[in-house]
Structure 1
Amino acid sequence: MAPTFEEALTSTFTLAPPPKSPLARYRLLSPTAGVRVSPLCLGGLNIGDEWKALMGEMTQPQAFSLLDYFYSAGGNFIDTANAYQKEQSEQWIGEWMARRGVRDQMFISTKYSNNFRAGHGETEIMASYIGNGTKSLHTSVHASLKKLQTGYIDLLFVHWYDYATSIPELMQSLNVLVNQGKVLYLGISDAPAWVVTKANQYARDHALRGFSVYQLIQGHKQMRI
């Protein structure tokens with residue numbers, strides 16, 4: 001006997017299984033970023049032991065255990081930055097993803113603008129490693145790709161606005177990376193709203209990728225909104 005329409009429909013379109021945890025209730029990152037991420041992002045500021053005098057120690061086995069637990073619960077969104085733990089945060093996250101073979105399952109956010117080479121060598125000329133300009137962006141992103149052991153960054157933040165780089169230079173330089181496939185989405189933090197508005201308007205006017213994520217200068221005020 002042939003199945004009824006309702007039976008055929010039910011067998012074809014089954015309900016999704018319940019999530020492992022609330023972390024697996026994925027949601028769209030933003031109206032201009034059609035990617036699904038866990039509702040809680042795991043911050044990578046403490047992943048590493050280079051800043052243990054300031055933040056306490058986290059060994060690499062402990063960091064991998066934390067990342068394993070986050071992943072096992074369904075978490076896929078991890079945030080770090082080029083200079084966290086003197087670059088160790090990106091290195092350990094990259095090594096963990098490579099060992100577990102989970103890179104494409106994860107959504108990795110990192111940042112540029114801070115001097116990620118600070119503390120590595122007092123004889124180095126540091127001018128190329130800081131700020132929002134094209135040179136700083138180039139050196140930082142290529143270093144982050146190596147540390148994260150990946151060919152692309154899911155979300156790249158301008159960590160803070162330097163008030164020296166023009167909006168056209170900033171948005172054009174960021175979009176070179178987007179067009180190359182090295183960066184998928186753009187974000188900005190620690191910048192006033194007028195900068196973000198001006199940047200996104202410039203992006204719209206010139207058919208460029210704009211900022212999909214914006215973190216206000218003072219997070220405690222953001223939480224009240």
Structure 2
Amino acid sequence: LFYVGGITLLVGLIPWTRVGIDASPFVRAFQAVGLPAAPSVMNFVVLTAALSSANTNLYLTSRMLFSLSRGGYAPAGLGRLTRRGIPLGALLLSSAGMAGAVLAQKFFPGQAYLYMIGAAFFGGLYVWIMILVTHLAFRRAHRANQRLATFMPAFPALTWLGLVGLGVVSVCTLFVPGLHVTLLGGLPWLGLLSLAYWGWHRRRRQSASGSDR
């Protein structure tokens with residue numbers, strides 16, 4: 001509600017063709033209505049929210065790397081804790097990634113932001129596509145069981161409609177300036193991760209079979 005309402009007000013005050021990435025659209029909206037102090041207040045709110053989001057993502061990323069390491073999916077050094085229970089290796093690697101993003105924005109101000117958004121967008125598209133594919137597989141596996149607690153209405157039409165919609169959005173990123181990296185960079189990266197996981201799984205299976213002997 002807040003998102004849709006806010007976007008509706010922004011579009012009503014500022015033409016969408018004038019909204020860019022060099023300034024907050026909310027600040028421009030307050031400037032358009034003639035409130036002198038509102039842009040400064042809005043900038044403070046936006047910066048505070050950005051710092052809070054950065055702190056949250058730094059914590060989540062370091063803990064994710066720590067969990068992957070403890071599960072055997074990442075180098076063992078990322079799973080070590082200090083005496084205070086801090087995953088220092090994972091925290092330093094996450095901080096290096098954030099520093100790299102800041103440097104990229106510094107030296108490539110016109111492209112870095114769009115490229116990072118495009119890369120993150122691929123992750124979101126992939127997750128939602130896999131959710132719908134998993135739903136199809138789940139319902140096919142439980143086709144005989146008609147006592148599921150929750151049923152999706154209009155299945156499988158809505159599921160397939162969602163997949164088609166996500167596919168159309170994915171293809172459309174190729175024609176949006178700055179977002180072409182979504183597929184051109186995301187698909188090769190997904191392939192590398194898949195090969196890495198396949199190699200890791202194969203080595204782990206071989207080591208398990210060797211220990212059984």
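No value in this document is a laboratory result; all are computed from the given coordinates. Please read all numbers here as calculations on a predicted model, not as lab measurements. Cβ atoms are built from the backbone, for glycine too; each structure is taken alone.
Once distance in nm of label points 7 Å out along Cα→Cβ at positions 99 and 115 is calculated for all of 1, 2, which comes out largest?
Details: 1: 3.3; 2: 1.9.
Evaluating distance in nm of label points 7 Å out along Cα→Cβ at positions 99 and 115 on every structure, the highest lands on 1.
Given a value of 30 for percent of Cα pairs over 30 Å apart, calculated from one of 1, 2, which structure does it belong to?
Source structure: 1.
Assuming -25000 is helix-only ellipticity at 222 nm (-39500 (n - 2.57) for each DSSP H run of 4 or more, over all residues; to 500) as calculated from a single structure, say which of 1, 2 it is.
The correct label is 2.
Using distance in nm of label points 7 Å out along Cα→Cβ at positions 51 and 203, single out the structure from 1, 2 with the greatest value.
2
On distance in nm of label points 7 Å out along Cα→Cβ at positions 107 and 123, which of the structures labelled 1, 2 is highest?
1
Could you figure out which one of 1, 2 the value 2.7 for distance in nm of label points 7 Å out along Cα→Cβ at positions 3 and 187 was computed from?
Value 2.7 for distance in nm of label points 7 Å out along Cα→Cβ at positions 3 and 187 corresponds to 2 out of 1, 2.
For mean projected area of the Cα convex hull in nm², for residues 91-194 alone, which of the structures 1, 2 scores highest?
Largest value of mean projected area of the Cα convex hull in nm², for residues 91-194 alone: 2.
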